[in-house]
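What follows is calculated from the coordinates using simple rules that are stated; it is not laboratory data. Note that the structure is predicted; figures quoted are calculated from it, not measured. Cβ atoms are built from the backbone, for glycine too; each structure is taken alone.
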Structure P
Amino acid sequence: MTGILRSGTAHAIIDTALRNHVEYRDFRDGLMTRPDYSRWVESQFEALSELGLNLDKQSLSTRFPPDDHACVTNVLAALAKNGLIADTDYPVDEFEDFAELVSKKWDHGDRTTFIFPEEARLMFALAHRTRPRNAVFLGSYYGYWAVWALPAVAAAGGRVTLVDIDPDVMALAERNIAELGYSHLVDFVVADATEYARTLSDVDLCVLDAEGPLDAPDPDLRDKAIYYPHTRAISHALPQGALLVAHNVLLQNLTDNAYFAGRIANNEAQYARWTAYLDEHYDVHQVFPTSEGVGVYRRNGSPCAG
């Protein structure tokens, strides 16, 4: 099969595979409703598999927002309404220029990232609105979500810490961020995120995107359930009002898609202890239906065990 991407962003892989299908183009152009497009995708499993898309990637295409900027503006408006940020303004032209630079310079190697365009834009905009001085990414992988915060952190005179247990992905992150000229404000840490988080202090933005082994003996360390021990470990370092942002908080089924019904049930089970902990120690909870789902939480002033 030709014309099939094997690495890079999941969005590029999906878009490259589907762009020749009129149904996909109509959906992206607003000429086909999301439910109708989702039903078409569910009916085309074999054909879309031949294009190199597994069920997850096929289904994720049904969650793409019609307009990335509008999606992010809506998220910012919801956050502003709850007092997490002042307003929805962010430098759109600056984002476009930076996105073009990242597209040209970022080397994905043989890796794939499931950070989608609106989620990259959201990180850029949220960092612009909050100007973090100490941002920590737990489970940073090869830094593709963190990179979108760097311009705002640089403007604020702050620092970013990437934490991942895999030295190979950290080396790839370090090479890419050096290519973009931001190495001077980034610490690249190869460590167990739970253990390392206990050593931190004064973190005003913590971003979660880790996943544990599917066969971990401890259920709290399996897949995305690892958010619970990570959050327990980092919360002592987040002062009142600091933000916790989490990727893969996919809890809304936008089209009654059968695949997402199962995935959401699995997510709810994995996040049960994490959600209970957030209820106790974070006073604002907002979950947004981006392609992979993003949660934003504000640290309250109550004490917690690290």
Structure Q
Amino acid sequence: MSQAQPNSAPLLRRLSRQLIRQLGLLDAACGNQPLSPVQAHALIELGENSYAIKQLASLLNIDKSNASRAVSHLVEKGFASTQPNPRDNRSLVVQISAKGKRQLLKLHQQQNQQFSDILAQLPSEHINELEVSLARYNKAVMQSKAQQGYQVRSITAEDNPQIAQVIRDVSAEYGLTADKGYGVADLSLDSLYEVYQHANAHYWVIERDGKVLGGAGIAPLHGQEGVCELQKMYFASELRGKGFARRLALMAIEFAKTQHYNACYLETTANLVEAINLYASLGFNQLDAPLGNTGHDACEIPMLKPINQS
């Protein structure tokens, strides 16, 4: 189950292909400059600093052999030079030359003019929207790469012991102990698969190489008609910083929409600063008092997000 609309991926692929073609990124040369697109990107990075070829490949998100070929061409054209790496005599450090700096200035002038001409077609408010959207898109691309090798799927009965242990371990890490009234004290902790088998509830886990490393669920909020609760969202340290919290929260919200809930509720604690910031970015607002009957009296920050509202 994914939060994306069924036709979103093919449409975005088509728009991305069109954008790449229109910007000339498939051409042999970068505009009228004596540089291929890869060489141009390499020269831009070298204009900021000197790099080992492996570092340059990482910055450009290309394989080392491709970066090495780009550097060889830049050296042949006199735009860069190489010298032995003082930290590793098996590798080379690449730096821009004086000729390369002059070429980089021409490249920047050409590209700035190209993008100025493009932006001249848009009103200022659309430019601001484009900047925000492209920043989000770029972040999503990077997070999707960081998530490769992991599987997000629905919970199974066999996952019960592993996800319960993840919740216990993470709770202990943050001091969310059972005696203080946190979710780790729930009697259902060892049987989450059974808990989330209702039609209007669901739980997802994240697995890698047969090991469950985190999860999140959504279910009706007891005592509050038409409101669901985002529950049991815990991640082992290996998953953090990869965007999984946002991904699972979005999946839960989309599921809630299909179940015709009016709002999504959650309770958290001030210890989890990153979580609070994430929820706020997703449209959750802090409430003055808790809703329903969660039994988690130690979670002092209740939050609510309206959904399915026109």
Structure R
Amino acid sequence: MLAIVEGFSVVWLIILVGWFVGRRNVLGDNAAQVLSRLSFFVASPALLLETLSKASLKEVFSEPLLVAAASAVFTGLIFLLISKYWLKRSLSEALLSAMSSSIVNAANLGIPIAAYVLGDAALIAPVLIFQLAFYTPCFLLVLDATTSGHRATPGRVFLQIFRNPMILGTLVGLLLAATGWKLPDLVAEPIHLIGGAAIPAILIAFGMSLGTSKPLSATDGWRRDTLLATGFKLVLHPLVAYVLGHLVLGMSGAALFAVVVAAALPTAQNVYVTAQRYQVGLTVAKDTVLATTVLAIPAMFAVAILLG
């Protein structure tokens, strides 16, 4: 349990640095948006390419991947329908809310928690691969179509794939993993250095955004969306993972604990970066990331107690 607290402490310290920088206006106006765009267009694609190029594709067909995929899709789809038809949000706003309720922080929180709590960093790989290679790109494609004002014809979808740097980084990384090819050091080293900027840029930009508005404000009209997304992320998502893993696939012990803990991870900061990129759902994304990052610690304690 101490490892969980340590993993979150690192994240919160970097967010605190971003908050301090934002309060002091050290980087000037619009710095948070610039950092988010740097991460979206430059650093995150490099990180995706490097991470996925080293992945074992055999893990794509493992039981933890099935649990990660099915639980995320189920949670996200239910929230998408609620947001669109009950809360009466636009499709793009509903998509961002669905991302907030079902995309976990598998990189900068999932990896250390898998290593120090579960005993093997590779246990988070199925979640990471599914989200980076399939789940997030699907959201990005639909958001490209809904925010551009053009109908998503096959031709436009094809062009959007090759215009979106996050998707390009994912595709190249998977290609390298599938073929076993390795980039020459002259290319791989700059990619590694650039990718290393992704997580700090995301967390600092997120911290800077916290000084611009109060979380869960009743006046902005998004409190209900945020509370529902938080509940879906920390309660429904791990519950669905447990049901699928234990009752459907017959998982138990450490394997079951690993998939439920992975589902109980907080909302990824990449969701906020995406909201910044498309300028939609910013309040829900920011507040859900904040709320789930705070509440994920007791949520994981509860998982540990319930599963022994």
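Matching task: 12 is the computed value of relative contact order in percent (Cα under 8 Å, 6 or more apart). Pick the structure from P, Q, R.
Numbers: P: 16; Q: 12; R: 35.
Clearly, the read-out refers to Q.
Any idea which of P, Q, R comes out highest on mean count of other Cβ atoms within 10 Å over residues 168-175? If you can, show how the numbers build up before the last one.
Numbers: P: 17.6; Q: 14.1; R: 20.1.
By mean count of other Cβ atoms within 10 Å over residues 168-175, the leading structure of P, Q, R is R.
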